[in-house]
Each structure stands twice: as structure tokens, then as C-alpha cells.
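Alright, structures below, take your time with them.
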Structure P
Amino acid sequence: MSNEITYDPNWMETRKARICSAAEAVQRIRPGQRVFIGTGSGVPMELVKALSDRASELPDTEIVHLLTFGEAPYARRELAQFFRVNSFFIADNVRDIIQEGLGDYTPVFLSDIPRLFDSGQMPLDVALIHVTPPDRDGMCSLGVSVDIVRSAVENASLVIAQVNPRMPRTLGNTFIHVDDIDILVPVDAPITEVPPPEGTETTKQIAEYIAALVEDGCTIEFGIGRIPQALSGFLRDKKDLGVHTELVTDSIIDLIECGAITGNRKTLDRGKIVTSFVLGTKRLYDYVNNNPLFSFQPTEYVNDLEVISRQHKMVAINTALEVDLTGQICADSVGGKFFSGVGGQVDFNRGAARSRGGKAIIALPSTAKDGTVSRIVPHLSPGAGVVTTRAGVHYVVTEYGSAYLHGKSIQERALALISIAHPKFRADLLKQAIEAKYVSAEMADKEGKILVGPKELRTTHLLADGTQLNFRPIHPTDQPRMRDLFYKLSEATIYYRFMSHQTRVSRQQIQDFVYIDHRNDVTIVGTLPEAHGEEIIAVGSYYLNQKTNLAEVAFVVSDRWQNQGIGTFLLKHLIRIARRNGIRGFTAEVLTDNKAMQAVLNKANTKLSSKLNGNVYSYEMLFE
């Protein structure tokens, strides 16, 4: 993808007074100073090694960084008497020393870090960075990591740059003039590669549920971790996706090349992939090299709440370590042990939530420690920190489905989260939720009934006007949506469906719809995607009589959506499900003046017979 790049062939000759070796460069660092190290795969390793070699000469030195990969020789236990690591996000290479209390973690929103530097609250004495050689205009690119590196360069008293022709020349707000760098250290070395983590069946299932929430034309933020990276495999059929994200990995390339990502519908930076750093393999580094499709921007822009919120249909995807039944999200610690960081989760979660049609998604596997521990818990573990508050959480997704929590009561939240917990923990979670008074005691009889229908029952249907409907098994959290549907139905539709002139629907009736086993009793809902979850516009159910192996079928379509073939499609889908479950046919009771329902049944591919009893037709539909 790269174009020919011409660097100034004479830059070392014209700037030779400021050129030296890494060992000579770090001689300018004095004891007691605060030293910033560049981010991600942009870590200037030669400078880092030279700095570490001087450890005994640099007591009381604080090393500050965001997220680094590769070796971190300064983070060895024997050097803790000289170097104090202070990380804004904890990666594997510094986790042990921080958890042992030999280093520090500063929890802060990523969007706030540049302000710490700019304001002087965290003054920087030295910045160790990694750049390309200067071009003919004297401009060096910050390459794979712009993020908070740009702010560090602008605020550090001394800037030392590792100048590397193998560093990709990235475009956007990435350039600094070579004369704004105090010391230049020429290096010719490969950029640190970070291969994408392999997905598991669990992460792939979570990614599939997330993909169902992503509509054509959305702009996406991919957080760090296995789950966001697994998502790319499920987005290939999407159209005109945009990207505004802190981090880009190798998975972006396939989505660009298959045409899923175009950026054509972005509100800001249309046609551009906006990011602040990349983390991947040489394939990715070569791809972003001088590629005008990518616009690398500093954290001040990428993580700006207002910028994020101005993107139409902004989807933020971030991960968590634990979530309690009220919706509190822990993402930076395991109990009292700091594990990762706050990062940009809150920035993007709030921005996506404020975006028109946006969705803020928190994803996590339902269990930890080889399935022995539930990540959905009644209360956060002692010492666990709240990164996203219960008031700020919107979607939570596990391999068992998605739960929408925003604007929901504590009881609704608890039941939603229990329903996407691992099945072996649901009964105990329900019991503890009742004990905590999160859930009414009358829900105790629902123990064992909080089930999520299999994904195989999902399908979609395109109406003649281009509207796409999603069909899925009913979910325990659909109670309020089912209630909303009932009260939108006309008197005639209610009469045809329930054969009575009822004007209200009881809580028990709604619960009878949603708490089912998805085999003997099956309910499928047709939904339209909304930013706040979904709107149910159609419901179809069957209830098995095990003595006859026939199931009674019934369905209803919201008045506004009638006469568009939805009932016919729904019946065909229910027949497919029933056949798969070994059921031999359906029965149905239909009022004589309900001509629309009769027409739907008559068109079904079954062996049909009927009897008239008063003003009701009794149908029997045997599957061929």
C-alpha cells in the first residue's frame, strides 16, 4: 500500500552535532528525573536498554509510560531501588513488579493524560521516542505510536529520538521537525511485532453477538484484547463501516480489503481510518506506511468525548474483568491486584452513548479460571475498582448473549445479567440477587428457568421496502418490550390473538412468554434494532402437547407492520424449528373472522385440516 518515500539523504551530515549513540544519549539523563517512554510497539528499545544499563547511576528515576510491549529491562526487581515504574496501563512486561508493590499504576482516563503533561501536574524531564528519518522538509513521523507521545514530546525538557528507517511513515498529525528533537540516535532495527492473539470458541461467540449489534454505516472503536480482535471475522458482510479508535491491529486489513470498511458514512474524517497507535506484525506496519487511508491523531483528538459523540452510530467495544449484578464494571483489577488499566473505556463508552444511534458495549467471557469462577457476580470482588459505573453501562455481552442495562431498574439489570451468565452459576446468582433485595422474592420460582435460546434459532428477513427484521428466541429481559408491544396493539388485534377483549396484560402472562425451555415451548420475536436495544414488532410461539407430539402455534404482528408477509415468514421459521425438535405438527385456534391468520395457515406447506366449532376454526397442520 505504501508509496515511494524520499528521506533527506544528508540528514545525518547536516545534524551531526546532535547525533550520538544510545549509550551517549542517555548520559544526559540525571538522577531523580521523570523519563517518558514511547508507546506500544513504538518503544525505542536501544534507548531503553541503554537507560537500563545506567540504572545504578540513576537513583530515584521515575519511568512513565502508557502501554509498552517487548522487553522492559528497567522493570526488573533488582533495579527497583533505582527505577520507579509508573504506568498508565499495565501490560505483561510490568505487571509483576507493579503487583509486588515495586512499581506504580496511575488510574486516569486516557483523554486526561495529555492534560497532566500540559498543565505541569506531571512535568516530564525526558522523552524517549522512536521516529522515522526526516524527509526533505525536515519532518519526522512518530510512526506507529502518536497517542500521548505527541504531548510528551511537546512538554518534555529533553527529547531523545531513536531514528529508524524501518519505522513506518504514518500520516495525519504525526510529524515533528527534526530540529525540535534534542538528541538523534540512528538505529536500523525491526519494529517490535505483536502477533494478534488467537481467538477461542468463547471469544468468537461473543464477537458474533457483538457483530449482531453493529449496523451498516456504523463507526467502530476496537478496544484492546482478544474479543475486539475476534470481531473482524464477523463484520465482513457489513457495509460502509467507519473506524475511529485508539488502536488498530492486523485484523483491520482484511476488513478494508473485503470492502466492509470504507468510512463513507462517517460524520467526521469521512473516508479516513482514525487511530492513535497500531500494534501488530510487519504486515500491518507495511500496510500503514505512507498510506493516506489512515489518519494518525493524538489522544487529545481520538479520545475527545465531543469528537467521539459527533460520529453518527458510534459503536464502542471494550472489555471487562468482572461485572456485578447492578452493572458496575471492573476492568483494571482482579480483586485488589491491578491488572490492566482504565485506558479509553470511559472516553469511548460515554462518547458512543451520546452519539446519535450509538452503542456502548462491554464484553467479557462469562467465566474465569477454566470455568470455575463466574465473571458476573452479585458484588464486585473486595478491592476491585469500578471503571464504568452502573449508571454509564449500556450493553454487556458474553458468549450467552447480550443484555441492555441503560435506563433499567436494578431488578431488570440483575435478571438480564443472570440470563447471560454461565448456566451453572445462574441459580446461585438468582438466589443471591433475591437475598440482596435486587430481585423480588416472587422470582424465586424462576430458578432453573432463566434460559437463553440457542443461536441456531436466529434468522433475518428482508421486507419489500428494504427493512431488515431480526428474528431470535425470546429472552428473559424481554418483559418490558413484550409489555410495550401489547399496549401498542389495536383492540381488534388483541381480540384475534387472545380471543378476548382484555385491556391489560398481567405480569404472569408476560413471564409465561419469556421463561420457557426453548424446546417444548418456543417463542420467537421479530425485532427492529434501536440504539436503546430493540423494538419487538412480532411474536410467534408454539407450546408442545407431549401426549400428541403436536404443538399449539400462535403469533401476532404489530398493527403498523401487518400485511407485509411477516406472519407467513414467522410461521415458516417456527415450522423449521419444530421439525428440528421432532414435533410432528401444529394445531391452532382461529376466529372465523380472522381472515388474515387463516390465509397464513392455508399457505403453509403442511397437511392441513380444520373443524368449525362455533366461531372458531380448529386447525391441524401435520408436517410432511
Structure Q
Amino acid sequence: MTIQELRKKAMQLPLTPGVYLMKNSSGEIIYVGKAKKLKNRVSQYFGSQNNHAIKVRKMVENVNDFDYILCDSEFEALVLECSLIKQYSPKYNILLKDDKGYSYIKVTNSSWPSISAVLQKDDDDAKYIGPYTSHFSVANSVDEALKIFMLPQCGKSFPREIGKGRPCLNYFIKQCSAPCAGKISCTDYNEAVNSALKFLKGDSADVIAELTSQMEDAAEVLDFERAAKLRDRINSIKKVKEKQKVAGSDVKEEDVFAIAQSDEKYCVSVLRFFDGRLRDNEWYIFNELNSLPETRRELITQFYTMGHNIPPHIAVDGEVDDIELVTEFLTKKAGRKVEIVVPQRGRQVELVAMCMNNASQKLALSMGRNGKLTASLDELARLLNLPKPPVMIESYDISHTAGSDNVAGMVVFKNGLPYKKSYRKFSIKSFDGQDDYGSMAEVISRRLNRYEEEKDTGEGFGILPDLILLDGGQGQVNAVLPIVKAMGYDIPVFGMVKDNKHRTRAIASDGGEIAINSKRQAFTLVSTIQEEVHRFAISYHRQKHKSSSISATLTKIDGIGDKKAKALLKEFKTISAIKTTSVEELCRAEGINKAIAQKIYDYFHK
């Protein structure tokens, strides 16, 4: 069917709740959705495509037909939607892969046993502790145990490799007892392994009591070296417990969801807390998503449809579509009350930020980028309500001395880093005197006109920015935004407002100011951009002002105007060089004849 035929069919649907199934030319279901009013929701897909996300536009291009199922209520439609997504795994729905399986703690059967986290049992004579549902928790716990009890993490086999190598760095930072170099006896090694296994089984209190007793016994027989080692182990266990408290939740059991964005991909992170401690961490990478509120609804419903345990408390990083329906769905599925909240203050806000940072790091790693920059661009996009994090940011600043030597600097940041090959300088041409608003308007007009001339090159002025940041407040924004719109461009324009100490205070829009101080990562990025554009603009102004002062010296000579002064400076670079140049050599400058050259020579040698 054509788009027009599909729209005609959609307009015949009833205004009742239901589920719709989009199909391609092969009859395969490629998308499942639910609607409160089927007619309104489905017909939207086949209207104007300008307001749709890229993912939706791609899906619509592949739709050849659709089917629908009427429901008695929107809640019933939500339940059916979840069931059908699980059944058909449609291409354009968010699909979370449930490939975790179980994890085990493996202890090899030898005189020098090793401990490791594994995803499956092997057919060997090793001892396996488990199964555990969270590989994240098992891997973290094993890593902590190996460090606390100074057990090797290198994978060497003992006693075969004892004495065959020098200790590695872990020995010198007190994270390994170096059996490879014969630094520990077999008896002491096995004692450390047994203590580590007790710790991994959750008996940390018993382990501390046992180690304390051993420490006291060693001190009594004046074996202070052994007592010190045991003391360090006790302190390490206590530090781990404190670290877990710091990373823990003030709610006994909860899950935290956050979505990080880049210009290319999205990452969903889920932190899972049980008994107030972080027990699991899951994350998923996607190339395309729908709107964030709709995405959160799909993520949460599908995550728990996969069979994950539903906690009583779920924290998210933003608005969730149909949050009342989703809450009702999870409450009925769990058999007890479930709440979904967007935290506004306190410890819960910190946990969401931690989850967001975790998602940003995973996203940056998947693209080979810097995690902090990815997080700061994502935070800036959310703060300014941009559709996605900006790749190219252009920033402008005006510099002058009491209205003279008016210039502007343009700096470019690409993926959060200075992109110096695209920096540009502007000399204000349309007027003399001080008018920062007029200067900014002239610069932006010239920049966009240059885009029209160079857009085929795809470089420099031939690339449009995703965001424009002006050094200044609402006045600068109001001077520039109408020009951008009048020239037919949809580029977000904001100002960077300073406090009385010339530090970034807020971001100005055409509707007022947006506080930025609480958004740490975005604040750091914007401050860096503001400092860089100010530095670039003022350095150009000083350069021009100095050149202007030198030109003024030359124009005092009879017969020398601005044009000849510039020609002399172009040829000889400095006043000092002009002073020491002969009459014949001065004639090399454009427009300088022998008579004028003689006047120049006489001026500097009278």
C-alpha cells in the first residue's frame, strides 16, 4: 500500500484502545504499539514525516500494511503490547537481549588453588560456588577478594611457575603476595584462599573476627610483620564495606534507569540495588530510539517482561509515557505496590546521576570517545532541550577598545573538544563605534552567507553548527536569533552569561535564563567554551589594535595614508625595519615611489 492508502485505512479505525501491528511487504510484523485511541495514533504515522524521529521515518518507509486488535482499556492494550513484542521481537521495537545466564565462583583443585569468576561450569575437578544471577556482582566480589587477601590475578599456575619470574606491580602496591617469586609459603597462601572464600560467601564479620584473633596472636609472639599484614587485611575489608555503603541506596530494594545519548548512539544503564547495596549493573546500546519518554516506557515494561525481579521502587532520569499505566502493570505483575519516580533531591538524585555517568562511560567506550565529554554533551542537550547532543558547537565573542578596532572571534568545538582548524576571525565592517548587538548580528549574517557559498565543500564555513553559543545575555540572543530564522535555519542559539567575577553563571535563551551551576559536567564544558572564545577574540583584537597603532604612526608622514601604511607593513613587517631601510629599498612596497620613500626616510632620520 502507498502512504495515502495506509492513511485512508487508518482514518477508518475506531477511537478506542487497542494494539496495532505494522507489517512489511513480506507480511512480517516490524513494529507493535498500543494506543488509547487507535485512529488518532495510527493515522499520525502516515501524515507529515517532519515531526517524526529518524527511527519512526525508517519504519514507516517499510510499512506495507497494518493490523490491529481492539481492547477494552488502555491498560489491557499495554499488557497485550508487551506480550506481542515478546512473541514477535519486531525489528523497530526496543529489544533487550536477555543473555546473562548464570555465574559461578571457580576454585581450582590444587595445592595452590586459584579463585576466579566464570560464566559456566567446565567438566573438570574444580569446585564451583553458585549459581549467581549477576555476573557483575560475582566479578566485583572476586576482584575485591583477590586484592584484599593479596591473591594473584595474573592467571599463572602454581607451583609450576614459582621462582620463574620477578614480582609484578601488584606485589609492590600490596595487592598480591607474589607466590611467583616465592614470597609466601603454601600454608599461608591456602589460609588466605580460605579467608577469601568465607568473605565471598558473605561472612565478612566472621572473617574480621578470625583475622583479628590471628593478629593478636602474632603480636603476642612478637611477629609484628605478620600482625601488620593481618591488620591491613582487616582494614581493607572494612574499606570495602564502607565503599559499598557509599555506593548504596537509601531504599532497601530498587532499580535505577538512565539513558545517555551521543550524536550516533544511545546507552541505557540499569543499576540494581538489593539490601541497600549495588548488586547488579546492566546496560544496552541502541543506534536509534523514539522520544525519550516513550523509550523509557518501552524499556521499563520490556525489562520486567523478560523476567527480572520487580523491586518496589524504580527511579528514572526523566519523564515516562503513561507512567500510571506502567505503574499499574508492574504492581499487578509483582503482586504488591510498585512506584516509579523521577527524583528531584537527595540521595536518589545522586544515584540517577551515577547511573547516567555509567551509561555515558559505556557509550563513550563503545564509540572510542572520552566518557566525561560524552556525559557533558548529553547533559547540555538535556539542559537546553536539544533533540540530541551537539557535535559541532560554534561560539562567538566581540572585542574592542571603547568602540575602536571592533573584531569578533569564532571558535568551534567538535564532540566537546576545540576544533582549531575551523576557528575564524571577523573584523566588523558595517559601522564604527560600540554596538555589541549590531556587531554580533553582522558576524552571524556573514557566517551564514558564507555557508551558502561553501556548503558543497563540507569544510569550514561549509558545515552548519548544531548549536550556537554567544558570549553575552538575552540581548545578544535577541539580536541574532531573528537573523538565523529569517535566513531559514533552525539552529539553537543561546547566550553564556557571566557573573560579576567574569565566571559562567547561566545560559540565556530568548525566553530568559537557564541556571547551569547545578549541572556540573555541562557547566564545565560551557565554561571552557566561554573562556576559549574570549581568549581567541581578545588576542585578535590586541593584534589588530597593535597593527592599528603602528599604522597610525606611519600616517603621520606626509603622503602616507592607510593604504600605503598597510603596504609598508606588509613588505617590511615592523616600524623598526622601516626605520633602517634605505630609500631605494622602501620603493619595493606597493604604491611607494622615490619621492614618498624619501619623505619616509627623512621622517625617521631627522
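Each value in this text was obtained by applying a stated rule to the coordinates, not by laboratory testing. Since this is a predicted model, take the numbers as computed values, not measurements. Cβ atoms are built from the backbone, for glycine too; each structure is taken alone.
I have -14500 for helix-only ellipticity at 222 nm (-39500 (n - 2.57) for each DSSP H run of 4 or more, over all residues; to 500), calculated from one of the structures P, Q. Which structure is it?
It was calculated from structure Q.
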Ranked on percent of Cα pairs over 21 Å apart, for residues 362-449 alone, which label among P, Q comes first with the largest value?
Q
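Thinking of P, Q, which structure, once distance in nm of label points 7 Å out along Cα→Cβ at positions 314 and 594 is computed, gives back 4.7? Spell out each step's value before the answer.
Details: P: 4.7; Q: 9.4.
Corresponding structure: P.
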The value 103, 53, 38 for Cα extents along the principal axes in Å, derived from one of P, Q, belongs to structure P
Looking just at FRET efficiency 1/(1 + (r/R0)^6) of positions 178 and 378 (r between Cβ atoms, R0 = 41 Å, to 0.05), which of the labels P, Q belongs to the structure with the highest value?
Q
When FRET efficiency 1/(1 + (r/R0)^6) of positions 58 and 130 (r between Cβ atoms, R0 = 25 Å, to 0.05) is compared over structures P, Q, which one is greatest?
P
